[in-house]
1. Assuming 27 is relative contact order in percent (Cα under 8 Å, 6 or more apart) as calculated from a single structure, say which of I, II it is.
2. Out of I, II, which structure matches 0.65 when FRET efficiency 1/(1 + (r/R0)^6) of positions 47 and 151 (r between Cβ atoms, R0 = 25 Å, to 0.05) is calculated?
3. Out of I, II, which has the highest value for Kirkwood radius over Cα pairs in Å?
4. So if we calculate FRET efficiency 1/(1 + (r/R0)^6) of positions 103 and 143 (r between Cβ atoms, R0 = 30 Å, to 0.05) for every structure here (I, II), which label has the highest result?
5. Using the calculated result -8000 for helix-only ellipticity at 222 nm (-39500 (n - 2.57) for each DSSP H run of 4 or more, over all residues; to 500), pick out the matching structure from I, II.
Structure I
Amino acid sequence: MSLNGANASETVSTLPDVGIRTVSYEEISQGIEVLCQQISASPDGWVPDAVVAVVRGGLVPATHVCHYFERPMYFIYNDVLLDRLDHHRRILIVDEINDTGGAFHRIRSQIFNQPPNDQLDVRYAVLYTRHSTSFNADYYLDFEPYYLSDATWQNFPWERP
């Protein structure tokens, strides 16, 4: 859902804060399986040549995705692509959560809008999405518990409580 120019971080901060929610690996695995099936069912038959993990949170979901599609995995850290994508043209960027959309906006504008990247077919996938994000990922789960309607902090298993 687009905010049509509204400041996403301000919008997230005005959502009802209902605390912290602990996310289980089982929930993550189930969500990633559905997300991968969604990608596989792309109407245009699109499948990635390579998977790019947004480090840190995107590492676990991207690892699952690259195993599902049997594709190599590359990395973005602090908005810097750490690897050369070589001959890969269809690139899937994966992160665990799309809160405000800021990370995906920066990745798209700073990394994948520059030549020679204009020859790439880049798509974005995310496991958890806030309904107030300013960035519409190509692939996301639009049902609970993955589609977030409030500001509850999602505490992932790889984070410190």
Structure II
Amino acid sequence: MSDNHLPQDPRPVRDSQSEMAEIVLPNDANPLGALLGGRLMHWIDLAGAMAAHRHSRNYVITASIDHLDFLVPVRVGDLAILRSSVNRVFHTSMEVGVKVWVENYISDSCHHVSSAYLTYVAVDRDGHHLPVPAVIPESDEERRRYEDAGRRRDVRRAELEHRRQRSL
């Protein structure tokens, strides 16, 4: 058994916290100068994977992304800030929360753009699932997100079962 298959010590949420920034360029935007939704989804997936990699210290694959709303437009020249962290670990999967902000450094403004919950699965080079160390929530906010992640997982599982039943 490789070292990656052995149980690992739990890690605090802060070890997974990640931040990335992207300046919105014309190639990222639609003809009206607003950030393409697909580009933002790509950045959200990258930011989430960064937190999942940091926590699991393994390769990860995206298993799902929950509902996504775009609350305010992001324009060419704006700075998109994406912050992510692991909310909860199950056995081989992790829920990661990503929150996106838009900064306009000319007008000195900052607004919440979107939030997403993604599920990642840790895998080895051959795609086999690997166990993930537990996450330790330390703050009240981290404990709330940890508990909420358990409820969201129950909803995801129920929805998946419902879709399976409908396809029979």
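1. That value comes from structure II.
2. II
3. II
4. Going through I, II one by one, FRET efficiency 1/(1 + (r/R0)^6) of positions 103 and 143 (r between Cβ atoms, R0 = 30 Å, to 0.05) peaks for structure I.
5. This value belongs to structure I.
Where a number appears in this text, it was derived from the coordinates with a stated rule and is not lab data. Because the structure is a prediction, the values reported are computed rather than measured. Cβ atoms are built from the backbone, for glycine too; each structure is taken alone.
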